[in-house]
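There are structures below to look over.
Read-outs throughout are calculated quantities, based only on the coordinates presented, and are distinct from any laboratory measurement. Not measured: the values here are computed from a predicted model. Cβ atoms are built from the backbone, for glycine too; each structure is taken alone.
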Structure I
Amino acid sequence: MSGEISRLLRPKVRHGAMWLVPGSVLLMIAIGLANDALRQSNAIAHVRDEIARASAQRQAQEIQPSKAAQEERKRWDVLAAERAFPWPKLFKAIETAIDPEIELLEFRPDKRQRTATLRGEAKTAEAIERYLDILAADKSLTQVYLVREAKVAHGHLITIEFEIRVSLRTST
């Protein structure tokens, strides 16, 4: 009995200290995993930022066309203006205004402005007036006006040199 009493009087050995070691090991493992997860989350955020930055740079580069692309665009614009220019209407108006006292020497169209400059010589000022009146009466033309006129001597022949500018209507 005395053995039993001494056993009962002896303080009980707590087994909690025995769980302290595995518990602290598990806590360290949990802290390590949490730290790894945080590092991976930061790495993912960094990669996302890099992708966004690279995408923004690519979009900025795509917005700025190259010099060759700009030159090609200009050539296409010139071609489009050439095809859109109402050549038949302009030629019909000029041919309708033909006068035997007028000699048309130069014809300069401006496709972008939709205008044309007619330069020539006339025998008389009245012939220039008739030519202007006929051109102005054409419904496909607008703003028909005389830019300049000057007398020119060709030996014993005196003519009047002129320049007329016409604009084409946009909707006829």
Structure II
Amino acid sequence: MATTPVYGFPFLEPPDAPDIAAATENLAQAVEDELVLRNPQAATAVLASQYTLTSTITDLSGCVINLTTPRAGAKALVTWTADCQLVTAGAASLYAVINLAVDGSDVAFPQSVWGPGNWAAQANTRGAVAGATIVTLASAGSHQLKLRAAKSSATGDMRLNAQHTSISAVVFP
């Protein structure tokens, strides 16, 4: 059985045995596989409520995307934003770290980091950070993308504001 040069759709050639049922099944599966590849999934999730950061890395409630991929090796473009606010003045070394976890494992890079720096003495200083990466979802099936965050152990209190703290993903199966 031969295939088309661009998409690899199978077709019968004159020397092939005339098994029409098998040939049409193979063609239908090839077309379906190609259509799946052209139908990306997209999702966004937002922080459920204001969250006060601690020095322990913690899952951010609401910033979770659950999805299912039909095949191994799907690529996901993941972006996130974090709306950081210094609530109580602190040390200039105070900073917030926001990172991505895929299927329960933290992704080491990239991390988004925000620190008020010299403004650490000024309560209610606010800033936003963003991050983006492409991840490969190794297996077919269910996957979870989520944001996690912590603050440095320096003095001062920081929180993430809900409205602008979010995660988005586009998955190309």
>> Computing percent of Cα pairs over 31 Å apart for each of I, II, which one ends up highest?
In response: I
> Given structures I, II, which gives the highest value for relative contact order in percent (Cα under 8 Å, 6 or more apart)?
Replying inline: II
>> Quick check on the output: -19500 is helix-only ellipticity at 222 nm (-39500 (n - 2.57) for each DSSP H run of 4 or more, over all residues; to 500), derived from one of I, II. Which one produced it?
In response: I
> When mean count of other Cβ atoms within 10 Å over residues 83-90 is calculated for each of the structures I, II, which structure yields the highest value?
Replying inline: II
> Cα extents along the principal axes in Å, for residues 3-50 alone computed as 68, 22, 7: which structure among I, II?
Replying inline: II
> When mean count of other Cβ atoms within 10 Å over residues 27-34 is calculated for each of the structures I, II, which structure yields the highest value?
Replying inline: II
